[in-house]
1. Suppose helix-only ellipticity at 222 nm (-39500 (n - 2.57) for each DSSP H run of 4 or more, over all residues; to 500) works out to -18500; of 1, 2, 3, which structure was it derived from?
2. Comparing mean count of other Cβ atoms within 10 Å over residues 37-44 across 1, 2, 3, which is largest?
3. Compare Cα Rg over 2.2 N^0.38 Å across structures 1, 2, 3 and report the one with the greatest value.
4. For relative contact order in percent (Cα under 8 Å, 6 or more apart), which of 1, 2, 3 scores largest?
Structure 1
Amino acid sequence: MFSKLERKVAFRYLGAKKRGFGSVISWVSLIGIMLGVATLIVVMSVMGGFHDTLLGRIVGMNGHVVVYYQDGAISDFDFLIEKMKQNKTVSERVNSIVPIAEGQVMATANGNNTGAMIRGIRMNDLAAKTNSGTRIYGKELSQIQDGELVGGASLTRALKVTMGDKISLVSANAATPTPFGSMPRIMAYPVMSSFFMGMYEYDSGYIFMPLETAQKYLNIGNAVTHIDLFLDNPEDTTAVVESLARLLPDSFVVRDWRDLNRGFVGALQVESNVMFLILLLIVIVAAFNIVSSLVMLVKDKNKDIAVLRTFGVSRKSMMKIFILSGTSIGVIGAFFGTILGVLVAVYIEPIRQFFQWLTGRDLFPAELYYLSELPSKLIWTDVLGIALIAVLLAFLATLYPAWKAANTDPVEVLRNE
């Protein structure tokens, strides 16, 4: 693609201290491209980590497809679950179906109180759905009995309770009728286990209990508030939703995780796209520096260009010389930027902890970002794409200076010498 002469002249110009690689502008261009590529890789990795971690934990605990009953609780849920399992589309794609009894309460203990969501679930189902990163303190989930609770680690800490202490649950929705009107239902249960998922929303606001205990507390009899379906492939929900919509009566509502988290998923995607475009400006600015550097190089080497042209070097070869010279800056910057970005993305959590220790400030508050650790997921196609975009921008930045060099009139230049 490039002849030996073109490569030799291009790299000689690139190494020129006055206008080439040794110039301040060229170094600014290279460092700008390197930092732009590294920043893009780190930000896109963190955004990808946020997306996968949050959705994995939210969707993993709430079900990929959820079935509700418009008129309240689902009383014949066991029959309904068997009916779902008999459907061919559901049986091929769904690996488990979990009945849930859920309600909002006020949890109080030791003079402290906080809002919480109680979730009644069969303990073997809960044990199967907790991911490998979830830590359980106290009794094993399979040993939790009727009338015992499993609370979030942050919630139990806020209420200042330890294993075996009781928490009073107050619910207005499960009110008890009395001659003097409805009274909120207040019941106390011992906390026998706590869990830490690493997601602040769950750790600080959820209480799990056996399904039978929740049914009694919520006063819904042998019924559940909804049914969660967990698929082998969370992305393959459309066929299941359509099959259940045909299978179930019109009084049932079927939603998948995209519908239930539409605003959250959309916000993550928009934020990711906006951050990419904003940070891409760093690379674009660095590419403009390449333009100015090469324009000055062309002006400085005007006489050399004229001599080369008189020796028979074609306009095409002159263009290729300056394209190679400028694009090399982009290639070098993209290469080192990719290495830097990958290293920072891989070690982002230790780096955060170091700066947190250095500044003495919480740089990643869990109550704001819903996660206790800064997530990162390297998507190698994105890494390669970012590096290629940087090289492409550097290449485009060389076209005008290269065209200007190729159109230099050697007669005019040498006449004035």
Structure 2
Amino acid sequence: MKLEDLLPALASRIALIRRDLHAHPELAFGEWRTADIVAAHLQRLGLQVTRGLAGTGVIGTLRQGNSPRAIGLRADMDALPLEELNAFAHRSTHPGQMHACGHDGHTVMLLGAAEALVALRDVHDADCFDGTVHFIFQPAEEHEGGARVMVAQGLFERFPMEAVYGLHNWPGLPVGEMAIMAGPVMAGADRFDITLRGRGGHAAMPHQACDTVLAGAALVQALQMLVGRNTDPLEPAVLSVTRFHAGHADNVLPEQAQLGGTVRTFSVEQQQLMESGMRRVCAGIAAAYGVVIELDYARGYPPTINSEAEAASCIQAASQLPGIKQVRRDLRPSMGAEDFAYLLRERPGCYVWLGNGGESGRAGEPAQGSCMLHSPHYDFNDEIIPLGIGYWVRLVAQVLPLAG
């Protein structure tokens, strides 16, 4: 039996699990039902199962042969705090919670890969492997940093591995295409909160006040110059002020104003440059407008940076997979963020994108899987389940080959 023989029936069964998970989404660090389903599936396959890392995390370990080498494959499990607007039968049954990023699909594709590797091992197929695979089912990717928690709680000490790999579905990329690039692939994401304190007063007598709204407006514009004039044009960066709150009456100059937003960068150096620049600009605006400005700058997910050798292995594995028509190496990195970056800070590895659907379907209607991530209309495209399973299997065989 070969991989291609296994995939149709396996993918159909796995798709049923995916739709069940979609109907029962769970938020960060609360993925208890999902973790139970994952653990039970791995145990039925005969894998060694470990639970408890980051609370709801599950690690399944599969060993084959005599090689001491080991790798990790990671899938995220959590949903988003979003009200689903779909009407299909497997829509969310949990109000205000939704699998709007495809983590339900990521979870089942990795489960399917574990099942396929066990089956292929038992028949000594060429897609079998020699070594150890740790299947990492991670909680809390969305904003809460579940990968960071798993690392802090000893993921790599308890489960030694030489490299770690991740996969995300990518709407807008056609089914049958993958994007695999060495170097930066997702941005680092920091957040900031700024408080301006001045002297409130009557709006008709501004000379008797220290106007925090005026100072805040100047600060918003000045911060944009950090990207436009203080950073290398060839070094991508985004600084977006997304919140500005001040006052409640039309005849009162408010005593305080609050700003907030996000900074996106692709390197630690650029991250440091942006933070130091923001502090400098805040100090200058405070002096110019006679107000006090406090900046709270919080480091978030680091940049997701693929290593050269591991990206090359992923490209080779994907290129050998029937059903993958093209492996794209030319896509631009995304300014979105991904906490898989915490794993890549500890071990070399590669994070790839699997096409979830093109931008339009028949007669101009949206194609299945083409709705953008984090949309209330999103659904994972079950058509790509066999491609995801097949990719994981081929990657394991590529990185941990049987002795010739």
Structure 3
Amino acid sequence: MSTTAATASAAALPVESSTATLAGKALTIGLVGLALTAIGLFVSGAQIVATSYLVGITYWVAIAIGLLLLVLIHHITDASWSVVIRRQWEHALSAFTWLAVLFLPLLILAWMKPGLIWPWMDLGHEIHGGGTVGADVLYQKKSGFLSLKMFTGATLIFFGTWIWLSARLRQASFAQDADGDAKWTHKNRVTSALGIPLTALTLSFAAIYWVKSLEYHWFSTMYGVWFFTNCMRGGLSVGIIMMMWLLNRGDYKGGVYNANHLHCISTLAFAFTVFWAYITFSQYFLIWNANVPEETFWYNLREVNADGTPNQWKYVGIIAILFGHFFVPFLLMLSYRFKTTPHIIRRIALWILAVILVDLCYNILPALKDAHGDPQPFFSITLVWVLTSVIGIGGVCAWSYLKSFPTTKLIPIRDPRVVESLTHHE
């Protein structure tokens, strides 16, 4: 099939009826997941459920940020290979508005019960080792940054920035389908030039405020980059799954898709797997080598209990994080065949998404401590509320994507580089 015929086929595809049912099912699953999470408040208490919910919302925000960065990078580099798959990333960006709404319960809870999730919000909160947050010299030195008003304002700025950038990118891309004017391509390049540094700053501060500040004594200069790598790996994995879904439905057949598109996005996923390993190892090695108590306690907490016995997090770190997050996907994606075989790369993408969730659990859940200062075990009722939160928020995100899907063409049919993309490396 010629590139003209392929473009026409994609433009004429009747997708609305085929996704309406899926959108309804996704929303139903999402609402059920959120309802089960709410029931958890009466089963396990507000602190455990709210912290579990923080894992879920951070997980999906990270994926959405990764997809936003993929669109921004596409435009700033004037990439051609990703034109035909970029539209699906743009549809997924519609979820940012709903993620902002779904984050509101945590903000409301932070104002109603300060210190319940983030201990530093309650100056009278007793810290392990004696004393209170208000009397803690480390908090006093960081109090200008760690304040409830600052936290709230920053969170609103984070979501406002992501929603604004997404809206500009989507509006210009969709408008180009109608008139084919190259000014929309230029507009998105300008947006991307501004959007990349804005997104880099906001995702870094979001990771510090939402996750790192749970244990505010800890110091790490690599935390924002660690979160960035998980965002990119999550966004790329979801992008691969979207491609395989559309390929199986028949949308990407007839000349729209070729194996080189899959190879490019899979190679990027491979590259960020290596980058994640570099950042994570560097953070661990520098803290281990310096051996400063203000830094090493964070890893000690995730290896041994107060009595010196190993805890569950030690094995999560060694097995799931070290091997699951790096060695398994790294060794599999060394193979060209694995990167270009749809059912194999889809399974690898699902694996990466699963271990990103475990990584976030590893960073967030040990902040829940018992009377002895030992972290909440990984395999506990808390994991149930993590899963219900992920399913609930994920269902809403999928619904948002599926609702946006039929509102425009399958691919950017009048993008200046659409023909290059359709014939990528052929």
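Computed from the coordinates by the stated procedures, all read-outs in this text should not be read as laboratory data. Computed from a predicted structure; not experimentally measured. Cβ atoms are built from the backbone, for glycine too; each structure is taken alone.
1. 1
2. The maximum falls on structure 1.
3. 1
4. 3
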